[in-house]
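**Student:** Alright, structures below, take your time with them.
What follows is calculated from the coordinates using simple rules that are stated; it is not laboratory data. A quick note: this is a predicted structure, and the numbers were derived from the prediction, not measured.
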Structure I
Amino acid sequence: MSVFDPLDSAFLADPYDAYARLRDEDPVHHHPADHRAPSFWALSRFHDVWHAVRRPEAFSSASGLTFFPDEIGQLGLPPTIVMMDPPDQTRLRALIGRGFTPRHVTRLEERIRAFARERIGGMSGAGADGAAVDLHGDFSGTVPTFVLAELFGLPESDRERFGPWVQALTRLQNEGFAADALVGGNDGPAAVGVQAVGEMFEYFTAAISAARASPGDDLLGALVNAEVDGERLTDWDILGFCFVVTAGGADTTASLISHTVLLTGQEMDQREALLADPALIPAALVECLRFESSVQALARTTLADVEVDGTVIPQGEKVLMLYGAANRDPREFGETADRLDVRRAAPRHLAFSSGPHFCIGSHLARLQARVAVEELLAAHPHVTVDPSAGVRHESPFVRGWVSLPAHGLGR
């Protein structure tokens, strides 16, 4: 029997049967505390999650996004846009939006395409020589790191430092910034992640100072100049945004690329549809993200007693929004909710959340994934991966890969 336990390896390997049980039998679930984590609630039906994330006056983001207490305070981070409520979040998002424009994203397309082709060429050569190829490590994970470095205008001499920061932050984030992990030693993944946070903040503090003195034509230059009604972003605002984009956007986008290759390789009729009509790829990416949501769950905190489906959740409780469960809810997506359909016309989904915290970098994620998948399928239309030999992140909050062996990449 499948049981919802977000800290259990068996559940994390395949959570979907347990999600279905929650939706059908216990849609407003109270999860008891144990030695691993405090108690929390969980919403699993699409309707409930959709409306909860659109009600910041009842479900607050300001106390953190996991079921662990004060996970962000443990790192000494400034308030970030994802951990604020309106009106502060609205003001900050408007300012960031003035700098983080579609122009800064779309102009990267040809550079992303050239980088993807270079990586594909390297994988093709390795495959032809009989070497093992890791789709996630050698391709999917490299694209967002390259794009972030381009977006921030990092000098070539500094880019070797950026990749390890992204990897360390991803590992730390995937543990949910659990307090036990953060204080659990000086040489584990959490300690490396905390060190990466410090190094990244030190680096970007200097970069922001340089941008204020002489703004360039990159994202940092745009952010230091962003203005709404005479108000500008502070250094702390920009630092927080850099952290959010790096920690929250890199591995989730990489997972979207890897899952798209995996899922369409498992359902070759879906792959053939993309090969016959590459214009389907943007919609297919959304469908793959619905089907295997990179962000599986994030928490809110109730600001008052809240009734959901006849159950009262008391004030001050952590409530996990199960995006991964909601995105397969047949009440929203019909009888085919548990099937991949690259032609699905779904008017809404929760893969990028919704409401005031709709993913601010969604346009960047979609661009990177589209270009990466277009180029990979053009070069190797029948590439497949072996999930049984892959290694997944073990995280209650994200669903993605550490490694994912690929086949069919020889020249």
Structure II
Amino acid sequence: MVIANIEGPMPMPFSLTRRDALRAAAAAAVLASCNAASGPTAASAASPAKLPEVTLRDACRAVGIRHGAARDHYIEPEDPMLDQLMARECDVVTPENGGKWAVFQPREGHFDWRRFDAGVELARRIGAQPNWHCALWQHMGMPDYMKLPAGRMAELRIAEKSYFSPHGTLSPENYWKRYTDMVAAVKRRYGDSFYRIDVMNEAFFWETPQSHPHEQDAHGFRKGMWWVVAGGAKGPEWLDPFFHHMRREFPSAKLVINDFGIEIDEGWQQRKRAYMLKWLTDAVARGVPIDGVGLQSHLMAGKPYDSQGMRRFLRAVDRLGLPVHITEFDVDERHLPRSWSRMEKDRFMANLAGQYIADVAGHSRLVELCWWHLRSDLNYIARSRPDLRPHPSPYDAASQPLPMYEATVQALRNRTRSG
């Protein structure tokens, strides 16, 4: 892991290399040139936001990358300042929760499109394209009727309760019709309008101290709802039909498999990275219509970032001919020392974000950079830990750019492509 500050000392010993110092100086220069604020003062919060001259969208477009962010109109229904910011910054818009099965079809045959509609309409209004996140979710985001019957837990030897429900009726006999009917309903409402579709979200296993080896198959997949009913026990090809059907219905969309938890220099994330690469390699060889890899990219500041391992992974993905979509970008500060000041945390997270963007843009064909909310106060981390007043996103609550914003611009400006 390379740890560097942008300017000034961090409150713990670390090694600063010459490359880190140059990167830090460059980032500091950009911060000075754009007059970015690390957080709102009383005066700035009460006055209109001062927007930087160079947008993140500008920096992305200059190197052929689409820029965007998530938005949930249930959580923040009316926010003109946010709408203005997204109009300035977004080529793509992801309805954060509106495109999840449990939200738009909470009961079989009953549709509630309001949150999905709002995200799609926002994208159209500001001249952007909507994303669909996500058609299938291996372990969450599904209504009770789309879960496995609770009575099958013992038989399947799976202890993860989120896969099951007393009201669950998902089975090998009905899953395909339910899937194709759901896809048809989305197609009727929105047409072939999506830029990206996350066909499967979080299919690969996430090891935790509480997890059990029985809940992961030999190919690294969670033994989740869809794995069980689609024949995952027979081999990794169980996912292929979902992609083939989605391609028939949405020929213009970029179809991706979307996952998280591969960036840290820890064994379980390295294993997950290897499982994911193996499936991608074999899926491409089988002719599965997959157009790219969705990396959620929920970075964890304070954990060891595996830059070299990620570069190897990204180069391998590039050799497969698959571009990379950063789909849910943010930086989690909950592992940083509570004693650090707000500015110290912001600088550290900015450096991590900049290094990650440099790695992805320099060692793969990065085609999309989508934040999990542009404003930090709307990100799920801020909603779950308001006491921290965290800054996981490039803007603060007053739509002022944070150091993470400038570090991202600098990384894109300095982008050098490695073969």
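**Student:** If Kirkwood radius over Cα pairs in Å, for residues 241-392 alone is calculated from each of I, II, which structure is the one that comes out at 16.5?
**Tutor:** Label of the source structure: II.
**Student:** Quick one: helix-only ellipticity at 222 nm (-39500 (n - 2.57) for each DSSP H run of 4 or more, over all residues; to 500) came out at -11500 when computed from one of I, II, so which one is it?
**Tutor:** This figure was derived from II.
**Student:** For the read-out Rg/Rh (Cα atoms, Kirkwood Rh), for residues 105-152 alone, a value of 1.05 was computed from one structure; give its label from I, II.
**Tutor:** It was calculated from structure I.
**Student:** Hey, another quick one. Here relative contact order in percent (Cα under 8 Å, 6 or more apart) has been calculated and equals 28, so which of I, II was it run on?
**Tutor:** Computed on structure I.
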